[in-house]
1. With percent of Cα pairs over 22 Å apart, for residues 53-236 alone as the yardstick, tell me which of P, Q, R scores highest.
2. If FRET efficiency 1/(1 + (r/R0)^6) of positions 157 and 317 (r between Cβ atoms, R0 = 35 Å, to 0.05) computes to 0.90, which of P, Q, R did it come from?
3. Here FRET efficiency 1/(1 + (r/R0)^6) of positions 141 and 301 (r between Cβ atoms, R0 = 35 Å, to 0.05) has been calculated and equals 0.30, so which of P, Q, R was it run on?
4. Quick one: helix-only ellipticity at 222 nm (-39500 (n - 2.57) for each DSSP H run of 4 or more, over all residues; to 500) came out at -14500 when computed from one of P, Q, R, so which one is it?
5. Name the one structure among P, Q, R that semi-axes √(5λ) of the Cα gyration tensor in Å of 47, 23, 19 was derived from.
Structure P
């Protein structure tokens, strides 16, 4: 198999690529070797993941297909339902558990959603539905045939166009039109069952991975961090998932802010200016899709290793929000007031001053060393001002 190169495109396609990377990671592939600083993904030597088969009810399927189901099981099933299924041994039940949701709620009609038909032949095909799905995935990734047409998503023509190659609700319930030529078109994208965008088989499977990249929040919404670089997207979404799992943050901007800090500290690179200017959070809630982005200068500050390290050390969400809101003067004013209070003997501090400290400083480590905490805030303000001045002269 020749190397597959995937370049960032629209947010739905990007979410699909990040979802595919999650599937490959769960199949023990080293994702870092596929990510390039120039922004693209280069998939090489993944034949083993596809050619290695696992027997499910007498049907051999690839590790790629199996791990697509496993990752879907992790995010689609409730914790109560997952208690009754061992994801490593109860493979038929695992697949049954997510199949109907995948091909009814997410990719309606792309394959028969009837869970009773997964392991049996249908009236129209002698092959079990699971076998047909795995053959589709295998050929979509491995096959390469010159074609007179190009895919609207990857712009490649050395790909297969054999299965449902007009973009519709079968590829995305949010953005696609009805799969039927007589069905409801998507007027926003000006496509219907006849005039929809061409999508190759490989990109079809990539789009079928898009649900894996979204992070479910406590309010029922889902978010995905989009950017012009797959390397940036991979790490930002990875850290966002980890941060939200630990902190249960409610504000989208806080999740993005902490993800940028984590990326700066663990990623150890400076994001390019174009990437900083085009990082956005795609938020899905019901049938509504919204977009949120931070101003370029805020992303610039949070991506700076020194500023990120200090914010991480401080650890106060209120301080992060001052940065996210661009209220840098507020950091200085807070530092000055805390410093004035702690210069007084504790017995001489008024009730309102103590109340102010308790309200503004939440972490025990900071309350126990307020002088050090205020000094960190002074330093943070100075670092931001220095960074801002340097940016003016760049």
Structure Q
């Protein structure tokens, strides 16, 4: 019997009051780590009860603060597992510090909930957008690129790795909330008839370089069993063609050279990349896709100094050996971004808000800025973002964070 009348609901809600420096905490689907219960009071557990599957469309993170209201936790990574130990960190790795919170609570986003960014459109939404009033199918392109949500038939859990730990004395600690939808097999069969796998994307940048479009057909399952849901984007049962949400961030893992571009990757297939450029392999923002069919669509990009002075001056992309944006009369290639002027701020924008000073008195956050117009399509080429300092001063280690979101296609 189809459940019908779908409503967004809380799938998981965890609160971690404190964590020691250098610790990695694994909270299972029942909300426990060892004998400690981390479920927020009266919160649900994330295990799927038969006969349902779950879809996570949004994550909301409350960053911990100390008794003085200062952010705690330092370099902390948050990632998720499904169906036991199947880690999603490869494509979904999130920071915790409020300065660079990529997924704050929606009610705490500047401009209101409508500016908050979710993982993707729900299965329900994309399917109903392809349904005509008479029930027939409306041809829709790029449905898998929009339905980039986490889908699972078993359980959903979280892991947190912290460098410096936190006390949570100011606001109760770290809180992680996952929201989404629940479906049964009849739901999947009704909605699945509208799901289409045609993917096509081209951009002005690629056309002017004769690089060609991204064009493929994503395999749509038959929806004869609940586990077929996991063969859709964001699921662990995808076959040769995988589409997943891509959310990642990177600190500069070592001090930069004065005035030179510093590539946020350790993969030496990308010019300028070097061992130690990023904190760990999961914060590597390089895309070594030359000679492959892999692609990434960057929909949002932000940069935030977290140590001041950081001496940040520019941010940009190295694509196929060329730096973008081109030097248009500024101090060099790239987009201007500094400790005082930053159009790409995300997380806590306190330094850039008149009257807010150098802290987060307003309690509001900026989402990762969406790339205006076309997304940045990287397909069959090597690419990575970079940062650059002022001519006279290097950027200190771990002083600047770049955050990205979009869609990862592996085939």
Structure R
């Protein structure tokens, strides 16, 4: 495992491996699940180790600005208590302090980067296993305490939800695809692993994850070969040709995605399942366009709220940023993503440049239809901020 400019070693990296496994088993796995307190404990453990070594300094300038904007969004609104906005913002802020590049040092960068690497190796294994589970009829998708059969939109394999399998297998595909492009000894194995992860993404029936994965792989290929565009075209042509010729063999894995698309068209349109939420977020933005209606808050007259714990599903991260924190939130998050893409492009190491640029592009697309970015306990939000952290750390401390 020496592809990166940071050394990782299964025998020596006890704590990074423990933290990575705790995060995975307390958030995305279905066959064995730990309590959410293990998730919180993993983040806290990362903080204790990271802050105990090395001199910390202020890092990414956009993150303090984001925290301030979120605070203002609550102060300037009369947010109902059942949303628990201050409590959620407190947890979210702690997560940002530990896992994002808000505070940086060489030691914290090395720790978070190792955790990041192990998360995607382990998640890749889960994704590949989930693909085979599809054919074996094994499905750990649960509604309540009941396991579901293998049906469109409810297949998650070894993970606990199809909306976990989709993005996790998609990001794993990008991770493995970059390895396949650059690894000389095990190239064929990485290509096969990436194909199996992409297959898992397809059977999750997540159209957004499939689309974001394909774009992520293409931009990763392009950014790796930025000085040799003809090689990018050749590889893409070969992939398209092989995929087209073998479609009768593998085409069945697309059935769930096609079926889900047809169901939505019959019910009212391609994005029928999210139209109500999209419309609600836009109306909320119009109510308070400057600073939004409040962090982790929605208008209960426009969308559903779990009044017992304040849990909501915004339906889109980008629209949630706009509706909850207004133009001020967008003026932080959009430049943050653009700046991070530019930073990723400047990374000298080919592996990290391809992986991080491709994964961040995945998120930028996927966030249009999934509303996790402000969720303090969301693993998808956590992984987004880890990507930003590794980008900043790699640019500052890498080769």
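A short reminder: the numbers here are calculations on the coordinates, not readings from a lab. Predicted model only: the values in this text are computed from it and were never measured. Cβ atoms are built from the backbone, for glycine too; each structure is taken alone.
1. Details: P: 52; Q: 56; R: 62.
Structure R comes out on top.
2. Working: P: 0.10; Q: 0.55; R: 0.90.
Working through the options, I get structure R.
3. Numbers: P: 0.30; Q: 0.90; R: 0.65.
For FRET efficiency 1/(1 + (r/R0)^6) of positions 141 and 301 (r between Cβ atoms, R0 = 35 Å, to 0.05), the value 0.30 is produced by structure P.
4. Traced to structure P.
5. Details: P: 47, 23, 19; Q: 34, 28, 18; R: 31, 27, 21.
Going label by label, the one that fits is P.
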